[in-house]
1. Assign the value 1.04, calculated as Rg/Rh (Cα atoms, Kirkwood Rh), to the correct structure from 1, 2.
2. Name the one structure among 1, 2 that helix-only ellipticity at 222 nm (-39500 (n - 2.57) for each DSSP H run of 4 or more, over all residues; to 500) of -24000 was derived from.
Structure 1
Amino acid sequence: MTVKDAGASMSSARGRVREDVRRLILSGELSPGMRLTQQQLAKRFGVAQSVVRESLLELQFSGLVEMVDNLGIFVSELDTNTLLQAYQVREMLEGMAARICCDTASRADIKTLTDLADRIHQTGVAGQDMERGKLDREFHQKTIMLSQNKVLERLTGAYHVLGTTVLVSRTHDIIRSEHMAIVEAIAANDPEEAEQRARAHVAGARRAILKQIAEGDFQPKWVVD
């Protein structure tokens, strides 16, 4: 195996462990305050402790785990304040992605986004909330990937709290309308409108969360894929 191949293999293992730990945290199997040990996780996932260490460092950057001096690494508490701050950053970055997509998205890409918007609406109407949430996350990640901006991809890949989808109570028709407004602006090659629509969509979700918090009716429902 060449040095390049070895590096790619380690990077792949690190990403797999990182995503597996993320899912365990969001599913509740690894609960807030739980101490994470490199040895136990390495044994569980069949990787070297060095791979686990790097994966946990990436998750620490994302806010899902935290280092406590002289005690180790623990699962973080995903509070509403962190979630709301994440939506503020998402608004800016996803607006930028939609703007860039105007120059990079093909007709096939537009069709993919349109199909995703339709499937999000269909699963929502059918009451398949978790599936709807997964498709919604896919829609937003797709615009990031279609931007072909590697720096933007790395930023969004590192902020797992920001990339995490929480189910928000908004009407399915409104969500579809907002998704299609983003797609139509990209298809029309209108960067100003695309950015504005993308930012308005994320801001709308954030306002819905704030409203639920104010009414004492907010319990985060994380989408685990």
Structure 2
Amino acid sequence: MFKFIKRTIIFILILIIIACAFVIYKGHVMYENVIAKESIESKVKKIKEYDNYVSIKDVPDTYKNATIAIEDHRFYSHHGIDIITTIRSFLQNIKNKELSNGGSTITQQVARNFYFTQEKSFIRKIAELFVAFNLESNYNKDEILEMYLNIIYFGDGYKGLKQASYGYFRKAPSKLSLDEQTILAGIPNAPSVYSPNANPELTKKRQEMVLDAMVKYNYISKSEADKIKNSKINID
């Protein structure tokens, strides 16, 4: 009986290894195909040609901190994939019996926006990881964050931070208050849900999550966060 159980376990493990190897292979093939159609260098060059392109130097440090706190707090220490968050997301997916996009780093989000749709599949996720590793190998963290801020969607037709900043607040990103910055930093997670023009109450709740994350990771004090939490959203 023990030998039968042992053999069954070994057989199952072999099947899992084969399945994983197949998914990784297919993911790499997908990665190679998208890179062959257009290189990452070409994608980056196109971004820098945007009329609304904003340099990372013109983005307030507090906005960068807000984004990192809520989206990817280990951004400056990982190499494209946050193992801890990925494992947590994987276990949650198993529990919910579905594949979600949770656990993506900022680098992975850049990779997805460059080449892929929101299709939920393991193969697409693996291909996304290969693009993320490529980005991390050839660009520094500030360059990757700059890409993210210029391609991410903020709802209401606004693509990139500069469009969103002028669209929602009629001012350049460098002129945004901390209140306004924390509103914008929370939108990309679900633009149709957190857009101030669509759901101001949900926008406020999301802003509070951003503020709590900034306090948690020591970017601002609790008193600063509480002051903003007690203010009303003011959209032009």
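1. Numbers: 1: 1.00; 2: 1.04.
Only one of 1, 2 returns 1.04 for Rg/Rh (Cα atoms, Kirkwood Rh), namely 2.
2. Values: 1: -24000; 2: -21000.
Computing helix-only ellipticity at 222 nm (-39500 (n - 2.57) for each DSSP H run of 4 or more, over all residues; to 500) on every structure in 1, 2 gives -24000 only for 1.
The numbers here are math on the coordinates, done by the rules we state, and not lab data. What you are looking at is a predicted structure, and each value in this text was computed from that prediction instead of being measured.
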